[in-house]
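These notes open a run of structures that come right after.
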Structure I
Amino acid sequence: MKFSLFLHMERYNQDKSHKESLQELVELVQMAEEGGFETAWIGEHHAMEFTIAPNPLSYLAYLADKTHSIRLGAGTFVAPFWHPIKLASESAMIDIMSNGRLEVGIARGAYQCEFDRMANGLSASDGGKHLREIVPAVQKLWQGDYAHQGELYSFPTSTAVPKPEQSKVPMWVAARDPDSHNFAIANGCNVMVTPLMKGDAEVADLMNKFEGAVSNNPQVERPRIMLLRHTHVHATGQSADIGINALQNWYLNFFAWAKNDQTPVNGFVAPLAEDAVDELPFLAKEALAKNLVIGTPEEVIARLKYYEEIGIDQYSFWIDNSLSIEEKKQSLSLFIRDVLPAFQ
């Protein structure tokens, strides 16, 4: 099993500048590279200070010059916010800048608040149509001349300019339901899954859907599957409370944005109150402590060994958690020093 780092710039108030937040992101990616991580993933989000990632490509271009070996991934482009030619050409330029280290992830999108601002109020649940049309179009544009007449996009003969450095840029699709797993694999893509705050029963269910899709597509070489999981490592003898409390705060912010019932003020919304766990018991500290990967190196190793055994190819350490950069570095350092050797 390989390992990757998933992160954004994150701000919960205006005490920290955007410049500081960007520098912290770079430091974490460089730590991951030095520690032997395979990939660093940057998402796409708009108009929210909670997760700052207006364009993954701008991050990856910046990181390409500050790293040497770690692969650089978009995790993920939100399909309805892109045109196939624009995505194919701009991502190819990043592949050239990074000497062939690009990984392209694509998703249908999730936050309705973003669709209200970026896609004229399109229902987020309808983003799958864009995903299914844009993936094969981008693949064909990378290969050469291609004309497209589809339901959502239409353009005459075109090609990606420039072309990617890699002969085949790895593509990943964020999948949850069986149809999205089947689509990804049938189109030669790897699969990204996240159970968010749910437990390992959800991980097993997602893995079963992946295996079912692999069985449904015997003509395709078996793809890879990546598991994205909030992770926090603390030293043996230390309390897990720091990680638990921080991640509860993260999810209280996440669900505040997901509810989409506030008008943001300068990019911020108020998080759900802690008593929200009365109606959302999966946000209780006890539930998060059990379901997320929070623990000593020994406890984290045991959890990750299970993921390796069920077939996860890449485990992505999701480090967004509302903690300070010092606390994030301590957790990541413990992971690199005490957890990774168990998988080498």
Structure II
Amino acid sequence: MGQVVSFSAVRARSSRPLVPQLIDSFASFRKDRLDVLWLKENAELLNVLETSGCKTSDGGLSGVSSDALEPLLPFYQSSLRHLNFFRQYYRFILSICLDLEDLGLPGSRAEVMADWIAQQDIAAGELSDLQRAEARRLLARRGVDLGGVEGLDDRLRAFMRQSRLFAVPNRKAAYELTHIVFYLTEYGRAPLVLEPEERQSLLFAGLVAYLDQDADLLSEICLSLIFCNETPPQDWQDWLGQQTARFTLRPAQGRVGQDDYHPYLMCNWFQLVVGREGFSQADCTGSVVIEGPHGSGALRGMSMALYTLLDEAPGDWPRVRDPLFEALSVEDRSVLHRAEQSTPVFEPFFETFARFGQVGSA
């Protein structure tokens, strides 16, 4: 086990001098401001900065001047009009304004928005408990209650306890798991005491992400563990550090399409939260394309091999281990071996991951 990381102890060390360039690129160059993807990218960047403790230098931290948020000032000034017309994106718009104000931008538009969203009952259009949880959290940041959420926490935590669900590749479910933790813990400000099944769910989802060498998802899972005062496996942390160092930002002409901005944000967010250097690659001017390391994990190879092996040699991990390793490539064997060694829950994870048995059998 690695050293337990205190979230509150590292947040104040997270500001970086290159962050203003990144804010300017996201706000002014990568996407058109009327594109919903502009809202998504800027909301996620600001959320990373706010939850990892960045403030303007006026608020006491070096590295981010009060001018750093200026590229977002035109959006902030027109945000009430923007919300009225694009009310279907209310969570993105409110989140951006909340974070801008909490990062140091003067103003009170977020409070006006929160009151209006509650009065108009905009969140009544949400069918997902997860989206309701996000809306509740956003409104609560300005002291506004969201109605109609009785039993919400119980339902969310019941989902978290379904460990077997997270031992099978299902990225959508895994991301929902991490976001439940984000919203219920207020990004680590109110840590959950995890029940054993909830902790196991996070570790199972983390093993799937590690086997797939999915740095984006694994970063969120490690953050979720930290936000619950748990320590992510050290091998996962070390690998994420290596992956973070391999991102590159290169100049682009005009708007940017799909790139690796999200894993870049998640990996650097994790580095900031554990007190390491983040956004050290963010030396950029204007529009940039973000490129991350691309390599295949062992997940596909394992799945294909297991589909055959379970007919020939069904059994638990000790019985399947050797024939499975023999069926894999050298690269896949290396990933699987590291995953096996990373956490004691690997064997119970594998019992579900392997999907032994037959549909219709007892």
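All of the numbers you see were taken from the coordinates with simple rules; none came from a lab. Bear in mind the structure is a predicted one, so any value in this text is a computation, not a measurement. Cβ atoms are built from the backbone, for glycine too; each structure is taken alone.
Observations on the structure shown:
- Winner on distance in nm of label points 7 Å out along Cα→Cβ at positions 76 and 268 once structures I, II are ranked, highest first: I
- With FRET efficiency 1/(1 + (r/R0)^6) of positions 124 and 260 (r between Cβ atoms, R0 = 30 Å, to 0.05) derived as 1.00, matching label from I, II: I
- Comparing FRET efficiency 1/(1 + (r/R0)^6) of positions 228 and 284 (r between Cβ atoms, R0 = 41 Å, to 0.05) across structures I, II, the highest value is found for I.
- Among I, II, which structure scores highest (criterion: Cα Rg over 2.2 N^0.38 Å): II
- Taking FRET efficiency 1/(1 + (r/R0)^6) of positions 20 and 292 (r between Cβ atoms, R0 = 25 Å, to 0.05) as the criterion, the highest value among I, II goes to II.
- Answer label among I, II for the case where FRET efficiency 1/(1 + (r/R0)^6) of positions 132 and 212 (r between Cβ atoms, R0 = 25 Å, to 0.05), calculated from the coordinates, equals 0.85: I
- Identity of the structure behind -17000 (criterion: helix-only ellipticity at 222 nm (-39500 (n - 2.57) for each DSSP H run of 4 or more, over all residues; to 500), calculated), options I, II: II
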